[in-house]
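Alright, structures below, take your time with them.
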Structure 1
Amino acid sequence: MGGRAVTDLTRFGVPFDLGASRLHQPAAAPLAALMSAAGSQLAPAPSGARLYLHGREASDTEYEDFVSTVRRTERPIIAAGDVGRDVAAARVVDVDGRFAASARFVVGPYTCARDLDQVSTVDFSRAEEREGALVTPLGIGAALARLAVPLTVRLETIVRSVELDSRPVTVRTSRGTLQGRFVILAVPPSVITAGLLRVTPGLPVRYRTALERIPLGAYDHLAFELPANPLGLRPDETVHFQSDGTRAFALVARIGGSDLHTLEVGGSFARELADAPPEAARAFIGEALTREFGADAARKVGRWHATRWTKEPYALGAFSCAQPGAGNLRRAFTEVVAGRLLFAGEHAHETLWGTLTGAWLSGERAARQALTGLSGGRTG
């Protein structure tokens, strides 16, 4: 029901969010209130993140060095974006030291699903702060699905084309044809540019370019069971590590208080794992745990599963990030196309892209625009 916000209950016997797994604060308040009213119990995830260095927690000095390096990586990107200098984030970053690679991972693949050479400084600078997060033992996808209970939703229905040259708008699907005065297109840009859904006649250049230059990046959860908490970690806490190269990752521990953990990977490394045979992800789980916590921890791994969002045919990626030079194009997704087509989805929010809240708010915005059009321009 929630697209890339979907909770799986079968693989591990506990809720496992295959995609979106948290509501980022403070912007999440309206959506969190709706979920709570629908009976979902939301709670803050542990604040901040821990830092481990080969099996031990970092010292205060090492924590300070890590945080400082992340901030020194972010600042020039934000500064360039704030003055409208829209270039690859990697061009303005010049940090070194023991945590330089780790900081590039946190700011790039972990936050943007792309390496810094593929991140627009303008898009990055406009992103709202995401300091805190809410989680639920139900799974975020399941909590979102509860909100759809009053609606009539047709699943297992493939949309083939949206025809704007007909009046009313015609939508052709695998289960027949629909017509209406407006259509809200809540479809990832990568799916449209891949030709899996056709819009006829072709979209104007401005919108085609926005779809092409704001594709979905790569971000995956490598999930595994680790019984009896041998790492001594708290439920739902995030752990960062010192990285020496591009095969960087973060750890989310004991999801919902269970034995389920995930390694979070993004950018080119996530794409590399998704392109490889599934066993490559399992091998990396063992490699990462051995490096950081020792071979005994790696031997205790039970069932596992790796998402591969770049291979999902109706997503072709995890979440959006504008390419260098395209930071201003996201605004096109907030406009009405040909008087009848509207965009929605996380890619269609200028400051909360990459978040479930951004997707939700973009849908509310599109609905208001459609209602205003249906009422002849009147609001209220």
Structure 2
Amino acid sequence: MPKIKLINIVGARPQIIKASAISRAIRVHFSNDISEIIVHTGQHYDKEMSEVFFDELEIQKPQYNLGVGSAGHGRQTSLMIAGIEEILLKEKPDCVLLYGDTNSTLAGALAAAKLHFPVIHIEAGLRSFNKLMPEELNRIVSDHSSTLLFAPTNAALKNLMSEGFRPENAPPYTINNPKIYLTGDIMYDNTLFFAELAEKKKAGFLNESGLVKNNYVLATIHRDTNTDDIERLKEILLTLKELAEEKDIVVIMPLHPRTVNTLKTRLKDFYDDLKHCSHVKIILPVSFLEMTLLEKNCRIIVTDSGGVQKESHFFKKPCLVLREETEWIELVNNGTAKLVGAASARIRKEFLNFMDSDTDFKYPGFYGDGKAAEFILSEILRLF
């Protein structure tokens, strides 16, 4: 009989992938000690969330799916809280695991903390210092509702300490006496696993896509600050098109259907021009394993995604960040990621610097040794 029962709460495809590192470590190392229940809030409906998705990635399927779907922040979060509360009262877990900064993370933190189930926050301490971002509010509330906080980087750990969390706290740990850790990043665990899996299952993907290793740029754009502002989106895409033509390199862009629809309806002539440019490939979103191959084999990454920024470091690729701030400040300080926003001049300058540089960039081990999930579960077992 397992010693403890934990509930994993996820709400979107990236969180399921993060949680898979924990699930995999339980299966391999802790199957006799820990039982796991996965709760998917259904925050993001994704047609890729099919049997194929779970089977391809060898991920455990959720035992519960609340099916909340898209809605305004208040309605969506309230529906999640109500659904999670019911599950917690039925299952009575020893602890609740949360990931990152979505509304599902916030809902899980509030539901569990108010019912006095210990909250464990993985990816704790990340801060953009921009409270206009909903994710920033979710991070802060989730951290301050937690009993165990696992920070992926030194910067994240220091952020927690600056907010009053004390590393010298002694057990027993509670929401009023929390414990903070530096763990490394579970997505590095996943990168090591999934990169190998991608090579096995998607070996022909690059050739089928007409791409040559280390001779294309990968660009991902999904944040509403970039996609909902037509002039901002056009400036980014036009700059990338011009740079691709100038440097004779292909830019591949897996764009969300919503973004493509915006281009078709509000920037039709410009979109037609992009489609006829031999240096630009706009494609629909790819599977996780396909994205892994695109990241691993590109020359430069351009993104507004927090996760992709980290993955650029895992795969030792320079990265342009289409934002004004980042949670992963160590990448900027390292010089291998550059904050460029949407300004054409900044994008152009840093893109050319990376393309033309003969610098041998260094990629220090900011994110641990690839065994963060094992460490996290060992600590949970020790303390509960």
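Every number here is computed from the coordinates shown, using simple stated rules; none is lab data. All values reported here derive from a predicted model rather than from experimental measurement. Cβ atoms are built from the backbone, for glycine too; each structure is taken alone.
Numbers at a glance
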quantity	calculated
Winner on mean projected area of the Cα convex hull in nm², for residues 186-369 alone once structures 1, 2 are ranked, highest first	1
Origin of the value 22, where relative contact order in percent (Cα under 8 Å, 6 or more apart) was derived from one of 1, 2	1
Among 1, 2, which structure scores highest (criterion: mean count of other Cβ atoms within 10 Å over residues 146-153)	2
Structure (1, 2) behind the derived value -9500 of helix-only ellipticity at 222 nm (-39500 (n - 2.57) for each DSSP H run of 4 or more, over all residues; to 500)	1
Rg/Rh (Cα atoms, Kirkwood Rh), for residues 2-89 alone - highest-scoring structure of 1, 2	1
Label whose coordinates, when distance in nm of label points 7 Å out along Cα→Cβ at positions 18 and 274 is calculated, return 1.3 (choices 1, 2)	1
